[in-house]
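In the part that follows, the structures are each spelled out as structure tokens.
Read-outs throughout are calculated quantities, based only on the coordinates presented, and are distinct from any laboratory measurement. Owing to the predicted nature of the structure, the values given are computational and were not obtained by experimental measurement. Cβ atoms are built from the backbone, for glycine too; each structure is taken alone.
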Structure I
Amino acid sequence: MTSTAIPLPHLTGFTERAGNWYAEEVALADLAKEFGTPLYVYSKKALTEAYHAYDRACVDSKGKRRARIHYAMKANSNLAVIDCFRQLGAGFDLVSGGELARALAIGADPQSLVFAGVGKSAPEIAQALKTGVKCINVESIAELHKINRVAKEQNCRAPISLRVNPDVDAQTHPYISTGLKGNKFGIAYHEVLKTYREAALLSQIDIVGIDCHIGSQITTTAPYLDALDKVLDLVEHLKREGIVIHHLDLGGGLGISYSDETPPDITEFTNTLLNHVAERGFAHLDIVLEPGRSLVGNAGVLLTTVEYLKPGAEKNFCIVDAAMTELMRPALYEAYHSIVPIQTKAVKSATYDIVGPVCESGDWLGRDRTLAVEEGDLLAILSAGAYGFVMASNYNTRPKPAEIMVDGKDVYVIRARENVANLFASETVLPK
């Protein structure tokens with residue numbers, strides 16, 4: 001059991017039955033026994049249902065598609081995860097040449113790819129142009145000119161949109177807020193029209209869209225509507241100047257429930273945005289939505305084994321085999337994840353800080369949690385499907401964990417566990 005003060009998040013693919021936790025139809029204890037810990041486990045059912053929750057709002061009552069989903073793969077870029085979304089009909093939001101390579105590796109249509117990111121290199125821009133992506137989102141005037149130069153070298157045209165920084169407070173953690181004027185992302189609102197005019201004069205640039213993304217783990221609709229109105233005002237102004245916008249990229253960032261958060265229902269949220277676009281007279285635009293966390297966050301858990309229970313003068317510590325190297329969010333953001341024993345035991349409960357073996361005081365996964373556990377027990381860290389494995393590191397020469405996908409009763413290893421030899425296979429010592 002966990003502290004009764006904070007409720008567990010709503011989960012689709014993971015359930016507790018008679019004191020045992022399951023991923024769909026497979027006991028988590030069986031997965032830990034077969035594949036070891038730390039271990040990431042994902043539910044295909046949860047991924048699919050989250051996608052359909054968005055897609056229901058993207059098609060109107062007459063069957064006409066009014067928006068397309070481009071999964072923000074930085075949230076979880078495992079090939080099996082992104083291929084699941086490809087098969088469901090998603091495109092992809094990319095922020096690096098590596099993510100572009102992953103999308104192509106699973107057979108994604110280049111025209112379903114939007115290349116974003118604040119610091120694209122010339123080789124990455126060339127890679128995107130050669131691939132034939134749908135659009136490159138431009139985040140500065142300097143980048144706009146670099147794209148034009150690279151396109152000229154390749155003797156091609158570059159489809160671009162400008163990422164607008166609307167100076168809207170998304171009311172989220174400062175590290176994942178991207179739409180304020182103090183953030184590094186996007187082009188300042190008062191500079192956008194001037195930048196579009198400049199883009200229209202460049203020899204290799206095709207203006208195709210406009211983009212806005214204000215942050216992540218946003219749990220209210222109001223900031224989206226504020227940003228949307230600012231962007232639509234720009235589209236109207238650009239039209240008057242003869243600059244035609246073909247697609248509107250609304251970004252992503254909708255939050256999930258980690259504990260007591262109450263984000264809007266995905267379908268209602270999406271309907272609200274799309275209806276607002278239509279009410280403003282822009283339903284003719286190709287609308288792009290780029291959810292990430294809300295598709296994968298509650299579709300994954302991290303399993304870990306209790307190594308030691310260590311009483312202390314001020315704190316009791318539950319030392320586990322997972323660490324900040326497997327799940328960085330608590331150390332980086334002081335983020336909360338619910339943590340549960342995956343098998344109920346009749347042992348005395350106590351309050352613990354749940355910590356890993358990494359040699360850092362910042363290596364913690366949960367603080368002041370009431371748990372009834374013994375050494376050797378298994379814990380599940382919930383809501384770990386987004387920004388979990390993708391942020392993992394090899395600090396302290398720790399191999400990265402395996403990743404598992406569960407589909408009903410079927411279990412698939414979608415990434416093998418690293419071993420220590422993998423970590424220094426590309427290193428060499430100096431000559432004798």
Structure II
Amino acid sequence: MSGFSEFNYLDGELHAESIPLQNIAEQFGTPCYVYSRAAIVSAYHAFEKAFGAREHLICYAVKANSNLAVLNLLARLGSGFDIVSGGELQRVITAGGDPRKIVFSGVGKNREEMRMALAANILCFNVESHTELQQLDKLAGEMNKIAPVSLRVNPDVDAKTHPYISTGLKENKFGVPVSEAISIYQSSQQFPHIKFTGLDCHIGSQLTELSPFMQASEKMLHLLEQLQSQGIFIEHLDLGGGLGIRYLDETPPSIKDYVSSLCTSTAQLKQRLLIEPGRSMIGNAGLLLTRTEYLKHTPDRNFAVVDAAMNDLLRPALYDAYHHILPVQQKTGEMHEYQIVGPICETGDFLGKNRKLSLTSGDLLAVMSAGAYGMSMSSNYNTRPRAAEVMTDGNQVHLIRKRETIDELIATETMLAE
């Protein structure tokens with residue numbers, strides 16, 4: 001059970017911390033997301049400890065999991081936040097996050113989102129184009145504000161990850177080319193309501209090797225040296241996030257090795273170091289609990305139809321992603337190879353393929369490593385209410401998001417009068 005430190009079998013029954021998942025299913029129903037408070041705290045402390053005395057700020061990537069309880073827990077630990085929308089900004093502030101520890105990323109910030117962030121006095125805008133910079137300068141002027149900006153540079157580094165989550169290649173939509181970055185910083189006098197405070201890059205997600213991080217860091221250091229030689233002072237260097245986790249047989253660097261390598265490569269700098277971890281903070285701290293509805297045996301394949309679906313966990317359908325699927329109750333019965341599928345009317349609606357399990361209808365299954373990009377990417381496709389979310393804390397469990405109802409889904413819709 002490597003990677004799932006707070007989810008273990010006790011007397012043949014899978015537990016979340018000290019609580020049997022069977023009890024959680026009985027109390028809150030299925031499908032249900034289950035997060036471990038201890039696992040989240042442990043991951044955050046691992047990042048903090050790895051930095052040691054180095055001046056830094058950990059900005060949790062809200063897109064990974066934006067539940068208010070998760071954000072509030074991290075805010076109380078002292079975390080900063082990396083946001084990509086006005087909605088995420090409001091979530092962080094509602095959860096008690098410090099606006100002065102917020103960085104705003106994303107290629108398509110609209111005017112209202114910029115106004116919200118300027119009014120909140122966030123730490124920094126990670127600007128991704130010249131036209132975005134013009135828009136931000138104009139709005140800041142209208143509000144009599146000075147917008148702190150870090151230019152997101154695209155270092156053209158292959159993250160060696162899934163192409164959908166690779167963000168640092170020159171053909172990707174993110175950031176500005178290194179070749180253009182210096183001229184933009186040099187043009188600061190054209191933007192009277194902008195203050196360049198940082199330099200930023202982010203090359204992708206679910207990275208399992210250190211070499212891409214080091215390549216990006218090297219390019220950023222070279223660019224920083226060029227800026228400093230021209231008298232352009234930068235207060236912080238943001239090296240993004242992207243550290244992967246183990247889903248199947250990956251061997252990603254440890255948090256300690258990842259942070260230590262970044263600190264070593266930037267040891268000569270006086271600037272504060274920012275990172276934006278998301279998946280590595282929350283991914284293995286959560287699972288999706290689901291119940292087997294039907295077993296369907298055909299001459300070609302065996303199907304286990306469960307009550308969770310691609311609307312609950314999109315990653316397998318979107319990325320062909322692998323998640324361990326474990327029985328909540330360990331059995332010694334005959335094993336069959338199953339396709340673990342949901343009830344949605346799509347052939348792509350699956351949670352796992354070719355899994356050897358001993359199953360009967362009604363059995364509970366735990367889809368592991370579902371803390372990141374699970375609930376945050378969920379939808380109401382097929383008019384399916386989104387799952388409940390709970391957080392365990394030792395021998396206690398807290399409902400942190402109630403299950404939606406169909407009435408709630410249709411409450412905002414209206415029919416034509418005639």
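Suppose you compute distance in nm of label points 7 Å out along Cα→Cβ at positions 262 and 406 for every structure in I, II: which one lands on 4.6?
On the way: I: 3.0; II: 4.6.
Computing distance in nm of label points 7 Å out along Cα→Cβ at positions 262 and 406 on every structure in I, II gives 4.6 only for II.
If Cα Rg over 2.2 N^0.38 Å, for residues 294-333 alone is calculated from each of I, II, which structure is the one that comes out at 1.48? It would help to have the intermediate numbers written out before the result.
Values: I: 1.48; II: 1.41.
Label of the originating structure: I.
Of the structures labelled I, II, one was used to calculate mean count of other Cβ atoms within 10 Å over residues 214-221, giving 22.5. Name it. Display every interim value, and only then the final one.
Details: I: 22.5; II: 18.9.
It traces back to I.
Given a value of 23.4 for mean count of other Cβ atoms within 10 Å over residues 134-141, point me to the structure among I, II it was derived from. Mind showing how you got there, number by number?
Details: I: 23.4; II: 17.9.
Attributed to the structure labelled I.
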